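Asks: Okay, got some structures for you below.
Nothing in this text is a laboratory measurement; each read-out follows from the coordinates by a stated rule. Bear in mind the structure is a predicted one, so any value in this text is a computation, not a measurement. Cβ atoms are built from the backbone, for glycine too; each structure is taken alone.
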Structure I
Amino acid sequence: MSTERGNGTPFSGDAPITTDEIKTDRIMGLGIDAGGTFTDAVIYDLSGKNLLVKNKTLTTKWDYSEGIYAALTGLDPSLLASVNLIALSTTLATNAIVEDKGQKVGLLFMPPYGLFEPGDIPHEPKALVSGRMEITGEPIAPVDEAEVVRVARTMVRRHKVKAFAVSGYAGVINPDHELAVKRILKKETGLDVSCGHELSDILNFRTRAYTAITNARIIPLLTRLLSDTQKVLQSFKIRAPVVVVRGGGTLMRSEIALERPVETILSGPAASVAGAQHLTGKRDAVVVDMGGTTTDTAMLRDGRVETDENGSYVGEHKTHVRALRIRTLGLGGDSFIAWNRGRFAIGPQRVVPLAWLGAYVPGSGRALDYVLEHADGFSNDTRRLQLLVHQGGQDKLRLTDQEKEILGLLEERAYSFHELAERIGMSYWNPQIIRRLEAHHRVQRCGITPTDVFNCSGDLSLWDTGASTRMCEILGRVIHKSPAQMVDELKRDMIRRFALVVFKRLLDESINPEGLEDCEVCQELVGNMFGEKQQGYHLRLRMRKPIVGIGAPVHLFLADAASLLGAEFILPEHADVANAVGAVTSKVVVRRKAEIRAYRGVFRIEGLPGARQFNDFEQAKNWAESNLARLVRETARASGTAETDVAVAAENRVHTMSNGKSLFMGCSLSAELKGIPVFRGIERDS
């Protein structure tokens, strides 16, 4: 939901930037966010910290590059030619995991001491291979190269696998065996190989196996996106390094992203939070990112995007990769609103607003005429009053005769579900008949959305407001309320939902807030706090952190929701493209950990290749710090920064025994490097 679509909007104070004003010594960044509903693009002056131009277009899920091309088309060509860096955030990996898409993966695993039950990892094909380690990372059985080669050949020939995943017991402590298997697989097959220790610090090798499988499965999807994006950039004669936003809000070179696409889950929301921090300068805040499909709520803590080291859930899948800690609500500018069994249902399904339909699809008025004529028959459920339009997906799909008939009708104009069923001779509407067409992006649902509601209330004037008003009148007639009453009720409901997800995100810091829904006392107190239940008392919440609102529709909700929560609210300039700003202003950040464990008079190093041990603690610490810093520098260089300054912190672990004496257990080491990405015109050597 945006007032800007298909045309670039330049900014520099109140006056547009002209080509003559562009300084040649500027470092120019192009930020692109391919979101679930919109694709945003900005050109940002990284040296002057100034947004120069921005554009917002619809995301084309059947081919993300089409939406990216449209977004860039609306930007000043002379600015595009001066770009030094491209930063991309995307929902592609997140969506692929939710929709269970990707290539076939073969798993090779090395369990402890050979003990394993096939049901422990319910994935096929899989194979147990030689290569055992103690929990300390000490090798007790080597990798058998001939065995790995036989397994690889069988999986490729018989199971048609296109990639491999590798996970071994104690692989996080000593990754030597996993790396050896990876080298053999790459040499023998040339296929992509994902190792569990490269993606997750979780000790459980089964858990890391799932993460490696997920990563290997979605590699070709991100490969295609980045390849198509490069073609788009070349068509605009843009030649600059490309970096991708990780789920934790940091950057990595596109080449690394191709190896570790699972690290891009929640890339878009993470970029949004980073953008909120950059646009406001706030170090501690609740960030609410409202798009077309969802409202995502996250935290800024001490200037950082708050992440979960144990990973986030994406659909039903736990990725176990560091990512944004987030709470999501299925409410956005394009959420479908229906009347069902005496109450409004809002989202989580996304549809195209009626206002857009009226503005861009000829013949939409005839479809609304039919809806008006038959509205009285849907007083219990208005979901069948959704409309369907033809969309641009053109992938190869062998159509059934019924699907051909539906697409033929939709090429003429939009149809409501009810009218479409009537035209193709069905006695009732069966949603299964368009399931494949929707999955392949051949058709798109339209219906009444928050965009239409705010069009009706006068808070918004977007596209064809007359189409919004007409559907509000129809829905009001169905539920026996005036359009004004209905709109007012819907606005209060949506603002309450918005405020409640922020409140739950606050509770996330200490408890699981889902219990609110099952607790009558909690519901009573929250209702009173939000002004819905007027007893002999009134509760007021006072938030200590401000709420930063970003996303195109957020301004319609933010002030009223903040009032309910007793919070300061901030709506920064360019909040509608904060995700693209966050993408291009983020940094490369590399963090690694290692452990020194005291064990029977020796000091063992865990978390670094080699499973080294020393008789002297200071020698062990010096070796570990040196090699940890070296590994971080190598990873940072591969990720796309020339920065070499590594901060290493050490924390001794001491246990106090029952007799009061202290027992030295070991030392935890952590290393971090932060750096700006390498730009076009800046050499990699440092």
Structure II
Amino acid sequence: MIRKLLIANRGEIACRIIRSCRRLGIRTVAVFSEADERARHVAMADEAVALGPPAPTQSYLAIGKLIDAARRTGADAIHPGYGFLAENPAFAAAVREAGLIFVGPSPDAMERLGSKDIAKDLAASAGVPVLPGYRGADQSDARLMEEARAIGFPLLLKAVAGGGGKGMRRVDRIEDFADALAACRREAAAAFGDDRVLIERVVERPRHVEVQVMADRDGRIVHLFERECTLQRRHQKVIEEAPAPGLPESLRRALGEAAVRLARAAGYENAGTIEFLLDAEGRFWFIEANTRLQVEHPVTEEITGLDLVEWQLRIAEGKPLPLSSETITRRGHAIEARIYAEDPERGFLPSAGRLIRLALPWGLPGVRIETGVAEGDLVGTFYDPMIAKVIAWGPDRAAALARLEEALAKSEVEGPATNLVLLSRLLREPAVQAGELDTEWLDRELGRLVSVRDEPEARELVAAAWLFSRFERARAEAAAGPWRNSPWVQLEGFRLGRPPKRILALELNGQTSLVCLEGPPEALDAFLDDRPLGRFAIASDDEGIAVVQDGHRMRWDARVFADRVVLARPGRRVVIRRARLDASASEELTRDDLIAAPMPGRILRLLVEPGVAVAKGQLLAVLEAMKMEHRLEAPFSGRVVAVHVAEGEQVEEGTVLLDLTPLAQGEEGSNAQPPQEGG
């Protein structure tokens, strides 16, 4: 029996495991790096042990330190969570050799299913369809190029030990293969310590569906239905749901049976996920297995009413599965969205910073929140930048979508940039509403979705302007002390013989406009750049603001900050900012001729030197951050004047890497090159 569990992970999954342990009466031990000393999972656990510096190799990936922490605290078992060492057979073996319980599959089963090439061979032998491709031991460039020609294009290069979209490249032309292979290997080595790759035929416009399996050590195996993971960007899941919409029951059964068959062939134990691609004709192929708990496991829990962490712990104790396939039922529909600290308008670069405000919709009916951070925490650059998972359940898919829309509208994150607006926009897309998606849909539509500028409605402009004026009044009152009742302090736009008038400069989608409010709040005339917006009645309280025009009342949840107002209601979230009148302070860092680091990271490759002429779009450097590669390209055709960094150098956000100057009129530059692919 497990009495004390060490959680070899951090963030929201550590917090999630701790909650189940509390309910089961199991004491918990958290581990933390120096960057996580004040983290939420550390505060929640019964005990916590410091591992060392923030770098994962010196903390969360240090097997010896984790085993030692378990021994020092008297833990019976170790749960790996997901990520880090969760799918590392050497870690699972080390835990067992130390006389501890590993909450997961055996090292042998992990080897068989965790390696994509071995898993595909096993699937084929078990009668589970696999895609044509190359999974051989010969990893020479020449052999891989030969196999690529034989398989044909387009194809996918995938890290053998990969997951989460890391170490994966689509290649459409033989000319791009060498660069894509080199980049794939670098990324795979950085993320998994293994640069081996496999090649796989591309299925055009497929769906991505995975099946949750659970197995005990006596050979009993069940599946807990399937999850739809088709909505993804660059092979990384964005929104997941269960069950997969629109599947014929015969196909659901076939997928579940194939997953169980493969798990049985692998001698599998504990929680695992078998992933498939589906084409438009209903054919499916096995692509990979995840030998751990998945990030998206809550949607399965919501439709089955089961606690998968509890099942994991009980199986690890040697107990049989609590339910059989015949007694497991599903109800309703669940959808999960992940809120990340990343900037969609800057190519989804991770966005570090302190969470000035974090308000999540706790207690909203049908909504579940999973997070590992709290307001005031710092989102750093060492680990995954996920802030929270928002999961909505409903009796049907439409109800679940509506609840998720409402939950995202009520979510507030201020500090680092996030994908929150994009998530809300996605849920309103007709293709998403209809469930008519493929794995490349978001990549095709992303430019349109990111470039959309939501124009505030007249009522929203009036609400924002009114809230700004009240905010300024409150701040002035606080500063004025005994003079706070003076009309000169109240900033109510007092004028002799005329209604009060207030003028505010607001930033609307990058442009400054003047909003004028004239009159009392119950009969307020509003103007936008001298254009009349109409007459409004307005009222606000601690929870929000209501605006009435022509008998139509609209209410928003509202938050006011020094430079912005956030208005939210189901299906819509609008941020209206005070205009920035002086941009000189930021001018230097936004000049096109200075190529600066968009985020903290390490200079992985530097492809130019002073004096070289470059073409617009040419690759200048590659920055490595969050175990991913980020391309820095020339914004115009020009000549490199100076290079300020070297390969391998660690840089901070905003560090100027090199200077460009435009080419003289008519100058082409003998060494200017077209944009490079790959790398």
Structure III
Amino acid sequence: MTELEAKSKIAELSEELRTYNYNYYVLSKSLISDYDFDIKLKELEKLEEEFPHLKTPDSPTQRVGGEPTKDFKTVVHKYPMLSLSNSYSEQDILDFDQRVRKVIGDNVEYVCELKYDGVAIGLTYKNGILTQAVTRGDGTQGDDVTNNVKTINSIPLKLRGNYPDELEIRGEVFFPLKEFKRINDERQENGLQIFANPRNSASGTLKMQDPKEVAARKLDCFLYYFPEIRNDITTHYDAMKYADSLGFKISKNTALCKNTKEIFEFINDWDIGRNNLDFEIDGIVIKVNDLEMQESLGFTAKSPRWAIAYKFKALRVETKLEDVGFQVGRTGAVTPVAYLSPVLLAGTTVKRASLHNADIIQNLDLHFNDLVYVEKGGEIIPKIVGVNTSARNENAEQVRFITNCPECGSPLQRKDGEAAHYCTNTDNCPPQIKGKLEHFISRKAMNIDSLGEGKIEMLFDSKLVNNISDLYKLDYDSIFGLEKVIISENDGKNKKISFREKTVENILNGIEQSKKLGFEKVLFALGIRHVGETVAKKLSKHFINVDNLAKASIEQLVAVEDIGDKIAESIIEWFADSRHREIIEELKSSGLNFEIEEGDIESSNKLDNKSFVVSGIFENISRNDLKKLIESNGGRNVGSISSKTDYVVAGKNMGPAKLEKAQSLDIPIISEDEFMKMLS
């Protein structure tokens, strides 16, 4: 393909993909299947790799995230990002209305909008291209998070329609509740602390160093304000219609109100309606619609005089704390759970609430039979936020965190810097064993979908499976005929699980199929604490096989991108246990993959046109694996040192003749760790 043809094709694909993105993320209309979209995106990526100088800042390929950012540059806002005055009562709204009418007269119209509970953001476009995204910060200056914001699909990288040379628009980045729940479910499954609420999680996500991680969290954004607008637009309502024409995601849940009665109707409707949204709102924003009137009203030092926010009261109920239980997860983390007298909250009956950890119990000063206040954190997770101490019985017993595992009786341990307590009996505590087995067979791990929670419990209770390697010792005769009656959680009726012929065949076939999965899946499935799906992928690609990983030092582990001390310590601790090493050997014997296959080694052009001589014995990777890495990243392996050699990768016992020749030719001699850093 010629450069001219490539330029034309890149422009055509880019415009197509922008149109599909806009329709899907802004208009909620799907014009193309996910598969077909991905095919077009890959075609564009390939063309941009072949002709890198034709890649533009607004290319749809930029959605996947740019290079990691260690420091976020501070940017001074062209116009201060002020906050709104908050109100909590109808009287506050009536007073606001009177102040407005006193300045501009009775001929006033208001726009009512939802108040999103997210992170304020300012977007700047030059010649229609997104050039900067800045957080509110202190209102005067904020952080430049442009690379991360580019991963949000509802934010256009290139504007549509009639746009000026330069434009700034402001809005709110938020976590859709469906995505928030998905991520919390994954974190819980991986034994990680769950996020407390969508707003703080959105804020933390925007400040992550790796845009690829931000992209995976699928944030969203509504835009709602121009600090400066074209002269021919006279109302805020028309300004939002103009924003819509440029391709911005604008909420349709707005209303024009002529008086406070209509404002209160809007507020009351959404106080109920907010329970049906897939994002959090914490109130309603009321703005004077006419832009000239806004200018006449002006600003205080902190907020505009032409707008006010009405804050909803938190959805809170009072109920009785009947008991506190303690649940053990697959990582051994012990979570306290409050059992409550059933109470209706936000349309659902709440019977339980998480107490998270010992510190929460202590801070609440909980006693049994207390009347407690319960709210829904992020409209998802019920939580106890306070206690009605005036109603407490003076003889009430204080709730205390347990010191031993409720399942196996082993002592609990709390590590420095961690909030959770852990059962120390990692390989013999029944809930931990069953949890590890359930994690191992889960869809994102070994994907043995013919097994499930109920069947795993049956195999464990029957003493057929006590660790993950036992799954590969099962045969037809050992499991055929197993039966168990369980009580269905849905309707309370008895339900029988039977291992009949077809069931057994499906289970054994699923176990056999799992042997075909790659090393990164197996590593994730092992259930090493803090090693989630993404971390497992990075570790497997860095160390190539499990033997290299098992003998890696903490320094070598933290040299891997996104691996910190906590993850490194957890990996070293896990491999130090002889029982875990035995399980790996048994799984190897069963045919599972503990090595990246040659075709799966991550490729790049980082070592393009560089020649390497590999010499000596290496601690964490074999010479063959090291050579595979060189070739897969664009480098060349050469057998002897010459003036054309770029690097010598030296291990222990490097030949003295090679060492002397490399030094005489002034060729850089690098260690195994230094080579790995070149790839990172």
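Asks: A value of 22.6 was derived for mean count of other Cβ atoms within 10 Å over residues 333-340; which structure in I, II, III was it taken from?
Replies: Comparing all candidates, it corresponds to I.
Asks: With Cα extents along the principal axes in Å, for residues 61-220 alone derived from the coordinates and found to be 57, 42, 29, which of I, II, III does the value describe? Please report the intermediate quantities before stating the final value.
Replies: Values: I: 62, 34, 29; II: 57, 34, 27; III: 57, 42, 29.
Of the structures listed, the value fits III.
Asks: Of the structures labelled I, II, III, one was used to calculate FRET efficiency 1/(1 + (r/R0)^6) of positions 373 and 573 (r between Cβ atoms, R0 = 41 Å, to 0.05), giving 0.55. Name it.
Replies: Label of the source structure: III.
Asks: I've got another one for you. Ranked by FRET efficiency 1/(1 + (r/R0)^6) of positions 181 and 229 (r between Cβ atoms, R0 = 35 Å, to 0.05), which of I, II, III sits at the highest value?
Replies: Answer by largest value of FRET efficiency 1/(1 + (r/R0)^6) of positions 181 and 229 (r between Cβ atoms, R0 = 35 Å, to 0.05): II.
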